[in-house]
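Just so it is clear, none of the values below were taken in a lab; they were calculated from the coordinates. Everything quoted here is computed from the prediction, not taken from an experiment. Cβ atoms are built from the backbone, for glycine too; each structure is taken alone.
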Structure I
Amino acid sequence: MKLWIDADACPRLARDQVIKFALKRKFSVIMVAGSAQAKPNFACVQLIVVPAGMDAADDYIVDNAQAGDLVICSDIPLAARLVKKQVVALSPRGQEFDERNMGERLAMRNLMTDLRDQGQMGGGQAAYGEKDKQAFANALDRLLTRLMSA
């Protein structure tokens, strides 16, 4: 199992949680970004910066992640592509993406995008806080236990 992070959009607190788990459970982390990122100074962490371009980091992750891998991402279309490949996807807020909920999540994302584009709704997600960090840590622990015992 490999753990991938869509690093351009992943909150630092979530990345730090992943690295703590990686050091404790002895697995590698591959951070993929479309722009330069600070790479944590641990041997278990690899940073791949892909050439700039629309969805370049997403495409790299989809092309290289394998069934049974885990990807941390908040991008719903990316998660949908991963789920089709039987790659486990988890948001930094602790929500697992799977076949049962992908249709609903994509529909909600498209609705919210349309409302924002029409000026009927503003803003984005709330700031990443302690509650999100705890929900993510709990979900990550649960998924890692499941994936590492398979």
Structure II
Amino acid sequence: MQEILEDTLRLLEGCNCETSCTECLNHFHNQHLQSRLDRHLGAMLLKYAVWGTIPSCASPEMQAETLSQLRASLELDGYRCTATGEEVMPLRVEHDGRLVAVGCFPGLIHTSNFIHPIASAKGVHGHLALNEYLLRSDLPGAHLMVKELFAS
């Protein structure tokens, strides 16, 4: 069993696809839910369940990369965005003289007691930590969540 779990982890972490493909997770029998499969989340869950590895936020640079599609969407909508790579503010979003800090976190640590480092960002009018899985599956929803911070 240990060998199977280790091979599965190597498969999930070694694939080059964004979330899932026929090389790692997709096959005929799961085609009805392939849009929801995420090899990164699967690897994280496997490491936690088998080895007790507690998930943590990616580096600020990786968070900025994960937020790149949201950044592009917001820029098309007239927001000024800067991927800072700073720990407390992976993405700065500015509009109408206001500044919001945006970061993201793995879906497995979405608990009520989790506090993202952006909560300590200074000089901002608001902050938003987005679940990476939900960000990938609902970019328009994430875009609206950022816009709502500027409306309040």
Structure III
Amino acid sequence: MDELPLGFLLVDTARLYRARIDRAFEQAGLGLTAGEARTLAHVNINPGLRQGALAIRMNVEPMTMVGFLDRLEARGLVVREPDPTDRRAKIVCLTPEAQPLLERVMAAAAVARGDALAGLTPAERDVFRDMLTRVRANLCQSNRGEEP
């Protein structure tokens, strides 16, 4: 079989990785859907993002994001505050109550990450992360307006 095209390999690997993370979230008994757990992780990694930008980062429809945020807000885990630069837009922030659950989310993600990186040495993991970071930066630059 010929070598797989890079695009196929990246997209398929991302699909499989997301499925593994979702399974880890479900197995951790978080009391959240996988989408809600991913939302908490994204808000933590990208503080101060607008609700719409968060949907783009997570590659979900805006209405799907609204559902995730409605449920997380009802549980007191996030708040949506007006963006000071555009009062029509909402900034998503974690509440202090989210921290214990977020730690469990991150622990479950670490299990999935360990599975994905099994067999790679620490040096290989560092090189892999560096390469992905550089490819991502290249793509962000070529897709002007997309933030890294």
* Asked: helix-only ellipticity at 222 nm (-39500 (n - 2.57) for each DSSP H run of 4 or more, over all residues; to 500) computed as -12000: which structure among I, II, III?
  -> II
* **Test item: mean count of other Cβ atoms within 10 Å over residues 6-13 calculated as 10.5, pick one of I, II, III** => III
